[in-house]
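None of the figures in this text is laboratory data; all of them are computed from the coordinates on show. In this text the structure is predicted, and so the values were computed from the model without any measurement. Cβ atoms are built from the backbone, for glycine too; each structure is taken alone.
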Structure 1
Amino acid sequence: MPDEPAAGAPDPGVISLDPRTLRGLAHPLRIRLLAALREYGPATASGLAGRLGESSGATSYHLRQLAAYGFVEEDPGRGTARERWWKAAHSGTRFNAAGFLAHADPEVRAAIGLLGREVAATHAAELETWLATVGDWPEEWRRSFDLSDFALRLTPAGARALREELHAVVERYRTRQDAEPETAGDTAEAGETAHVRVHLHTFPRAAD
């Protein structure tokens, strides 16, 4: 749940949420639909229904709602008169979580809470899927995964600096991937690529 950048030109590939678009996204199925389009690419409502275990009527309705708020758009190169193809309009989402949590409108506060819980649930489900299927992956991938946690004593400024440094590391790998999509890893270990999920959670805990 990244905050808005303090300065600099906006990234055209990232949508910045305002209260209106936050409320438009804050629905469990819409969040899952948008995530699927971003990760797997353009799809139809029926294709997404099969992937997510939902009815095509539900996915079709919520795709239209996502389009109304600017999160997805039709893919004219794939669509037909019988069925629309949809694609994500942006590669990522950015928002000021702290600002929304302190917003005067209770609907905005509820929406950011729902969005946060859905993201957390998605992360947990993805990890459960990996742990259930890890034995099906080649040894190279079984040796590459990580399941770590760390307890640090930090100030709020220190926690923010840590988060920004970790984001910068991920962005460096993303940039390498965009430049050389088939050899995004070290050239000595280059091989087939896969979708790799990196979850980052930083938060304080109350003292005992």
Structure 2
Amino acid sequence: MSIPLNSQLISTLLFDLDGTLLDSFAAHYKAYQIMFPQFGIEVSEAHFFANYSPDWYHTYRMVGLPEDQWQDADRVWLEAVADINCELFPNTLSMLTKLAQTYLLGLITSGSKSRVQRELKYTGLDQFFPVVVTGDDVDRPKPDPQGLQMALSAMGKPGEGAVYIGDTVVDYEMATMAGIPFVGVNGRFQSFPLDADFPRIDCLSELPALLKKTQ
């Protein structure tokens, strides 16, 4: 069961990156198209979409990439994606500018530190997030709440007053395990249950109004 959003005075907003702020799927898919053939795997678009997951090791497993090749696959994928720029979802910068006037902002993502830092600088997101926790910073990936707890500690904030915003069930599970409310962003690959008991938005521009209603 999710933590009620209206049970506290919200002071801190923690965001996921890919699929939430950054429209990165097309770029990441292109990198997969470069990477998989180097390991003798041909994946049709339909098969890839049917097995896609933000957890790329799940994707590796589903397309038949042997586990002993995952580390090399990570390296090739990162090299490929480094040459492809991602774009923000519409109105992301203006929305964050508005939110930063009222809330402390932080970022927790499963992405590698080098890739995330490059994306933040390219898109201008780096100006909003003094605290960024990446997949390279944790021992236990999502949905374990380690990354979220690290961000709150670095910000000098307890869990009270924080909200996590993400686009996957894994994000929801992490927030719930950490004991903080969650807001889901509906997207192409989200799989939130229809009876989910947390608020959901279709685009980030809806977030300020949602937060205002809970105050």
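As an exercise: relative contact order in percent (Cα under 8 Å, 6 or more apart), calculated from one structure in 1, 2, equals 28. Which structure is it?
Matching structure: 2.
Out of 1, 2, choose the structure whose coordinates give distance in nm of label points 7 Å out along Cα→Cβ at positions 40 and 64 equal to 2.3 when calculated.
1
If helix-only ellipticity at 222 nm (-39500 (n - 2.57) for each DSSP H run of 4 or more, over all residues; to 500) computes to -15500, which of 1, 2 did it come from?
Computing helix-only ellipticity at 222 nm (-39500 (n - 2.57) for each DSSP H run of 4 or more, over all residues; to 500) on every structure in 1, 2 gives -15500 only for 1.
Comparing FRET efficiency 1/(1 + (r/R0)^6) of positions 16 and 128 (r between Cβ atoms, R0 = 35 Å, to 0.05) across 1, 2, which structure shows the greatest value?
2
To test your reading of the models, identify which of 1, 2 gives 3.0 for distance in nm of label points 7 Å out along Cα→Cβ at positions 120 and 144 when calculated.
This value belongs to structure 1.
Here Rg/Rh (Cα atoms, Kirkwood Rh), for residues 136-191 alone has been calculated and equals 1.10, so which of 1, 2 was it run on?
Label of the originating structure: 1.
Which structure, out of 1, 2, was log10 I(q)/I(0) by the Debye sum over Cα atoms at q = 0.14, 0.18 Å⁻¹, for residues 32-111 alone calculated from, if the result is -0.63, -0.84?
Label of the originating structure: 2.
Out of 1, 2, choose the structure whose coordinates give log10 I(q)/I(0) by the Debye sum over Cα atoms at q = 0.10, 0.11 Å⁻¹ equal to -0.43, -0.52 when calculated.
Answer for the origin of the read-out: 2.
Ranked on FRET efficiency 1/(1 + (r/R0)^6) of positions 72 and 160 (r between Cβ atoms, R0 = 30 Å, to 0.05), which label among 1, 2 comes first with the largest value?
1
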